[in-house]
Structure 1
Amino acid sequence: MTLPSLTEQLHTLLALPSVSSSTPGRDMGNRAVIDTLAGWLEAAGFAVEVMPVTPCGHKANLIATKGTGPGGLVLAGHTDTVPFDEALWSVNPLALTEKDNRYYGLGVCDMKGFFPLAIAAAQQFAGQVPTAPLVILATADEESSMSGARALLEHGRPAARFAVIGEPTGLKPVRMHKGVMLESVRITGHSGHSSNPALGASALDAMAVALHELLALRADWQQRYRNEQFAVSTPTMNFGYISGGDNPNRICGCCELQFDVRPLPGMTVDTLRAEIDARLSAVDTLHNRLTIERLPLMEPILPFEQPADSELVRALERLTGHAAESTAFGTEAPFLQQLGMQTVIYGPGDIAQAHQPDEYLALDRIQPTIDVLLKLIGECCYS
């Protein structure tokens, strides 16, 4: 099999829809993307392993390896995209469109577009025997549940010394990001006629107190925790959704609040949840005719930090000419780090173009990315 050109690879990958979403009606598998990448990488001399993530196998990871032994480098990315509204695009989101010195299409920036660049860099060593393994890793469901990355942890693979994740960072290395916690507070009271408050127990009244407590906790965290290397230097807590009651003349019997917490590196999920629960227990004391539950909406994504003096951080700073930075968005980096790899995020796109109509990748970002990956592969796997 002859490998398609870089442009043909991009076109093929974008034409294979692989939306992952917490909304079942929008959620898709990624198997077509995985099987396509597997075929190309096998033809390029990689040993290919497809790791099912779901029982039926419609979602899977791909671990493609060339070489054996300790050490080595993983070039990683996710194969899924966010949902899209085609009516808001000026081009076909499921096709590669070139205009204005840019490639447009769903996932071209975040982040299917990274795979052809990684393959192009790896192909420069075709016919040479690596001294340490080179791995190209493709995962499922990064945009929703992180189930692909969690499956890697369960299986303890892949193993290497270094990992680079090709998320959109504007050609600058990123060595830390905040975590992501999505939580829900559900208060259940007793409905009744609004003419007599004693006939019920208002979940909405209790939620007002809960909100007051959580706002106070947010302010407390922002006093106690700070990292000036982030653009938003404190942890954040965003109240994104609230629902309760059904009519103005009925006492509210149930109310739910959903919120997002973005902890800094060094903050632990267990400690944060314990502090949230302590605040909510005060509400429970004041409103003893109600039940208050805090429920996670998803497994958290941990904060990530790769030490500034790490070998991989220094290598990418040297190769790119940029000091390593931080970013606000979450990635699979903490999962790869837990597998024992020094991990840095580095990719050609910009996060400002991700998750929106007319997502694009500037053409002048492509060759610099390949050049950096080429040098890194040479240093890590062929020296």
Structure 2
Amino acid sequence: MNVGKLVFAQLMDHLPWKSFGRIVQHYDGNHRVRHFSCADHFRCMAFAQLTFRESLRDIEACLRAQQTKLYHLGIHARVSRTTLADANEARDWRIYADFAQRVMAIGRRLYADEPFGLELQHTVYALDATLIRLCLSMFPWAAYRQTTAAVKMHTLMDLRGSIPAFIHVSDGLLHEMNVLDQLVPEAGSFYVMDRGYIDFTRLHRFHQAGAFFVIRARANLNFKRRYSARVDRTTGLVCDQTITLNVYRSREGFPERLRRIKVRDAQSGKVIVLLTNNFTLPALTIGELYRCRWQVELFFKWIKQHLRIKAFFGTSEQAVKTQIWIAVSVYVLVAIVKKRLRLNASLYELLQILSLTMFERIPLDQLLTLTPHGQGASRNDNQLNLFEF
């Protein structure tokens, strides 16, 4: 007797499968595929992320143990290690990259009105990159150092809701500032970056597009002070200056004036020097914007801790990028479910519940609200929770 959908199937219903079908058709992903489609591949890999599987053998054993329920999971083919390995090697990773971008767009719309600590009407992005180290002998295509391989995950995070707006996966040798060429600046938006992204020619492109940037200055910045505004040093501000660049190549790249703000952290006592092309916001607000950049660091730590992007199910570039993009889709999917069902639990708690109930037939909203937030099992305060307000 059918008593409802499985939890995994209910979860997958929150994904835009019509868009997935169009993307697969665009890349001809199911060409000469008779049994194990791209949709089956995605569901198996998403299942592995949600249930913390460690290898293809784990995925095969787990799904074979529930062979009679595979159809109800949405998987319409027999799952084996060789089938999964072949799909990881052969399927175009761009299918899953484009689909993840579509899922991210849905998540951003849902969290568009979410507060992030500052009363600003502008969209604020944080840009950073994280390194995922690999074994050089197994991943020779991702050479990074003489004895190490790595890939970089460049992420532009929308600070409202901590949803990625743009992700680029590259080899470890690609410098961070090169990613600025791939971004389309949004007029009126703020881009918060660390000093690794300082390239005045590229930053001037953002300025010309009407976008604002807040970036940490390098210690050897050569500049000329044009004007100093009064600051209240009791608030942590050290100076608020209008400057021009002295070095010829820097001045040629960014001929306009810049705002230089020096802020002292009240807790650590560390002084941070910031550069921005925005002259209207209070200096303290600019300092707070840079502090909010830490959310993208939390995102990197969270997905490395709770999703499978450090140990990979395949060694090819296709397999690695496919797994990373599907992991991103799963992260945003759980955030979407949290928002749509108006859940108070953190993403960590939701993942733990879902990992144990994939084959249950409990309605998703009832399952995820059985235990009121803060009650029940003891909570580990060391876990990183991005979605607690």
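State the single structure among 1, 2 that was used to calculate helix-only ellipticity at 222 nm (-39500 (n - 2.57) for each DSSP H run of 4 or more, over all residues; to 500), giving -11500.
For helix-only ellipticity at 222 nm (-39500 (n - 2.57) for each DSSP H run of 4 or more, over all residues; to 500), the value -11500 is produced by structure 2.
Compare relative contact order in percent (Cα under 8 Å, 6 or more apart) across structures 1, 2 and report the one with the greatest value.
1
Quick one: distance in nm of label points 7 Å out along Cα→Cβ at positions 128 and 184 came out at 2.7 when computed from one of 1, 2, so which one is it?
Comparing all candidates, it corresponds to 2.
Comparing 1, 2, where is distance in nm of label points 7 Å out along Cα→Cβ at positions 88 and 280 highest?
2
Quick check: 2, 6, 10, 13, 13, 10, 9, 8, 7, 6, 5, 4, 3, 1, 1, 1, 0 is what I get for P(r) over Cα pairs in 5 Å bins from 0, in percent, for residues 80-215 alone, calculated from one of 1, 2. Which structure matches?
1
Which of 1, 2 yields 2.2 for distance in nm of label points 7 Å out along Cα→Cβ at positions 168 and 344, as computed?
Of the structures listed, the value fits 1.
As an exercise: distance in nm of label points 7 Å out along Cα→Cβ at positions 240 and 368, calculated from one structure in 1, 2, equals 4.2. Which structure is it?
Answer for the origin of the read-out: 2.
Using mean count of other Cβ atoms within 10 Å over residues 72-79, single out the structure from 1, 2 with the greatest value.
Top value of mean count of other Cβ atoms within 10 Å over residues 72-79, among 1, 2, belongs to structure 1.
When you work out distance in nm of label points 7 Å out along Cα→Cβ at positions 272 and 320 for each of the structures 1, 2, which one comes out largest?
When distance in nm of label points 7 Å out along Cα→Cβ at positions 272 and 320 is computed for each of 1, 2, structure 2 gives the biggest number.
Rule-based calculations on the coordinates, nothing more; no lab input. This one's a predicted model, so the numbers in the text were calculated from it and none came from an experiment. Cβ atoms are built from the backbone, for glycine too; each structure is taken alone.
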